[in-house]
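Each in structure tokens, the structures are laid out below.
Derivation of every value follows stated rules applied to the coordinates shown; laboratory data play no part. This structure is a prediction, so every number in the text was calculated from the model and none was measured. Cβ atoms are built from the backbone, for glycine too; each structure is taken alone.
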Structure I
Amino acid sequence: MENSAAFRFAERKDAGLILDFVRALAAYEKMSDQVTATEALLGEWIFDKRKAEVLFLTVDGRELGFALFFYNFSTFLGKAGLYLEDLFILPEYRGRGYGKRLLSRLARIALERGCGRLEWACLDWNKPSIGFYLSLKAKPMDDWTGYRLTGKDLENLAQGC
């Protein structure tokens with residue numbers, strides 16, 4: 001791995017770059033049609049409302065990967081954790097240890113902030129990533145199934161209260 005690999009937190013001026021990474025990740029996951037984020041929305045939610053953070057991995061000043069994360073909370077542990085929403089390394093730079101380095105940095109951030117865990121989800125078909133996560137000793141949550149409400153379904157439930 002190049003010696004010049006470094007990390008930096010995103011700044012407001014990076015909203016377009018964040019969106020580029022989100023779109024690249026969505027293309028990889030065959031979900032490009034689901035991206036409705038804009039630079040303005042990312043700027044508002046990440047930088048104004050501070051609901052998420054973005055960490056870039058850079059080499060020679062170029063961003064090769066990113067991680068978007070935010071706090072969650074474990075009532076069982078009694079403390080916060082970090083939830084990794086997105087992790088992406090540009091395809092031409094995979095297999096060089098950058099993903100591991102980015103996750104390692106996130107683990108350090110979690111510990112520095114007193115968090116009890118770092119967790120994320122992975123698509124079932126994404127065997128390369130699953131293999132990578134297992135190699136890090138990450139444990140799949142086999143007994144849990146994620147659920148989601150969006151759009152009209154979310155609105156309909158909200159109106160039922």
Structure II
Amino acid sequence: MAKQRITTGAILEVNIEGQYYVYTQILGKAGYAFFDYKSKEKLEDLTVLLSARILFILSVYDDIITKGEWLKVGKLPIRSDLLVQPLQFIQDNLNPNNFEHYNPNTGEITKATREECEGLERAAVWEANHVEDRIRDYYLGVPNIWVEQLKIK
């Protein structure tokens with residue numbers, strides 16, 4: 001595994017169980033956009049990602065990139081629809097009726113209602129294998145255990 005730096009705009013190749021590749025872009029501020037693009041062959045023309053649908057945006061542990069678990073394969077400008085990352089939610093474990101919005105663009109945390117948090121990603125940092133499980137399950141059309149665990153309770 002090669003050592004790499006976290007570089008905003010870099011495209012990373014994610015190998016899913018040796019069967020196919022998917023791609024993610026480093027957005028900065030710990031955000032990663034995962035593209036709805038899968039291929040049995042390594043992608044040679046990264047510009048196809050400029051029009052690909054986004055599966056999800058979340059944070060991953062730095063060592064996934066710095067230790068080369070997901071390899072950098074190029075760099076693209078960040079699309080306009082990805083310049084502002086979506087809000088995430090925080091649910092208090094001790095008082096599950098307390099919710100907050102987390103703005104990954106500013107780091108600001110504000111009070112929110114349960115209804116305002118529905119449909120948002122929970123603020124969390126993901127391990128590589130959990131992200132890969134989520135991608136695999138998405139393409140298999142089955143629920144993902146990690147997403148289910150992070151849903152609003």
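Tabulated values for the structure
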{"item": "Highest-scoring label, criterion being FRET efficiency 1/(1 + (r/R0)^6) of positions 77 and 133 (r between Cβ atoms, R0 = 35 Å, to 0.05), among I, II", "result": "I"}
{"item": "Structure (I, II) behind the derived value 21 of relative contact order in percent (Cα under 8 Å, 6 or more apart)", "result": "II"}
{"item": "Structure from which 2.4 was derived, distance in nm of label points 7 Å out along Cα→Cβ at positions 45 and 125, options I, II", "result": "I"}
{"item": "Identity of the structure behind -9500 (criterion: helix-only ellipticity at 222 nm (-39500 (n - 2.57) for each DSSP H run of 4 or more, over all residues; to 500), calculated), options I, II", "result": "I"}
{"item": "Among I, II, structure where distance in nm of label points 7 Å out along Cα→Cβ at positions 5 and 21 as derived comes to 2.3", "result": "II"}
{"item": "For percent of Cα pairs over 20 Å apart computed as 51, the structure of I, II it came from", "result": "II"}
{"item": "Among I, II, which structure scores highest (criterion: percent of Cα pairs over 14 Å apart, for residues 53-116 alone)", "result": "II"}
{"item": "Among I, II, which structure scores highest (criterion: percent of Cα pairs over 12 Å apart, for residues 37-84 alone)", "result": "II"}
{"item": "Per distance in nm of label points 7 Å out along Cα→Cβ at positions 13 and 93, the highest-valued of structures I, II", "result": "II"}
